[in-house]
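Listed after this line are the structures, all set down as structure tokens.
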Structure 1
Amino acid sequence: MAKPLTTLVEEMLAGNADGTEELRIYEFEDDTSAHDDELIDRLYQEFSAELDRVQSALSKKYGEPVRRGTEDDETIPLNGVCRFAVWNIDGTELYVAAAHEDRGVPILLMIGIDSGNGA
């Protein structure tokens, strides 16, 4: 059973080390599905809605994000970021991001922290 989101975030913040955790992943079954534009559009909508739910839950605990966007962000170590939100918690950046680097590679919803110290 997956950990509750708040428990996961508290453990990540307590760990004092940069890192990411997978919240959701979609792996394409084959090349045909990886090139199905309707499927990809539907998945982007699903991942976007899930990011909204996570952002809402995190905002209840940590306040509104300090920044949001629809492109890559220097804090987030993922390629192909399509949406993200970042919170600053006592000098550590907490982020949630949806990413899809290219056709054929998985679509990801990740959460992570960047302590700013390169750990």
Structure 2
Amino acid sequence: MVTGTHAADVAATVTAGGYITVENNGGHVAATVTGTGKEDILNNGAAVAVTLTGEGNLNIINNGQVLTATNTGNGEVAINSTATGAVTVTNTGNGRVTVTAAGPAAITVTHTGDDDIVYP
């Protein structure tokens, strides 16, 4: 499902039964789900690129600059960004990753494993 004032600027690809919900009021959104996972994206900021492989979930609220998120496995990723620097989050495994991004510096969070992390 795609909605928002810039709904036409969303490229969504779903294979193997996954699900993508996007409300785009900002820059271009490229969203891909391979597997049975789910992506929920609210973009009021710059471009967003999201890739989910597996059964995990990605929940993104972007009110900032460019955001890139990759989730491989069955993990849960939640990102809330107001950052004026680029944000990149990568999760491989089954852990839960919660990121609250703010400020002007670029932020990169890379997590591998089944444990849970919260940034900052």
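Values in this text are rule-based calculations from the coordinates and carry no lab data. These numbers were taken from a predicted model, which means no experiment stands behind them. Cβ atoms are built from the backbone, for glycine too; each structure is taken alone.
Which one of 1, 2 has semi-axes √(5λ) of the Cα gyration tensor in Å, for residues 35-82 alone, as calculated from the coordinates, equal to 20, 9, 8?
Working: 1: 23, 15, 7; 2: 20, 9, 8.
Answer by label: 2.
Starting from the value 27, 49, 20, 4: which structure in 1, 2 was P(r) over Cα pairs in 10 Å bins from 0, in percent, for residues 59-106 alone calculated from?
Working: 1: 27, 49, 20, 4; 2: 30, 52, 18, 0.
Comparing all candidates, it corresponds to 1.
Looking just at distance in nm of label points 7 Å out along Cα→Cβ at positions 27 and 91, which of the labels 1, 2 belongs to the structure with the highest value?
Details: 1: 3.9; 2: 2.3.
Structure 1 comes out on top.
If relative contact order in percent (Cα under 8 Å, 6 or more apart) is calculated from each of 1, 2, which structure is the one that comes out at 16?
On the way: 1: 33; 2: 16.
Among 1, 2, the structure yielding 16 for relative contact order in percent (Cα under 8 Å, 6 or more apart) is 2.
Consider the structures 1, 2: one of them gives -10500 for helix-only ellipticity at 222 nm (-39500 (n - 2.57) for each DSSP H run of 4 or more, over all residues; to 500) as calculated from the coordinates. Say which. Display every interim value, and only then the final one.
Values: 1: -10500; 2: 0.
Value -10500 for helix-only ellipticity at 222 nm (-39500 (n - 2.57) for each DSSP H run of 4 or more, over all residues; to 500) corresponds to 1 out of 1, 2.
I have 5.7 for mean projected area of the Cα convex hull in nm², calculated from one of the structures 1, 2. Which structure is it? Could the numbers behind the result be given before it?
Numbers: 1: 7.5; 2: 5.7.
Label of the originating structure: 2.
Quick one: distance in nm of label points 7 Å out along Cα→Cβ at positions 19 and 43 came out at 2.1 when computed from one of 1, 2, so which one is it? Present the calculation step by step, with values, prior to reporting the outcome.
Working: 1: 2.7; 2: 2.1.
Corresponding structure: 2.
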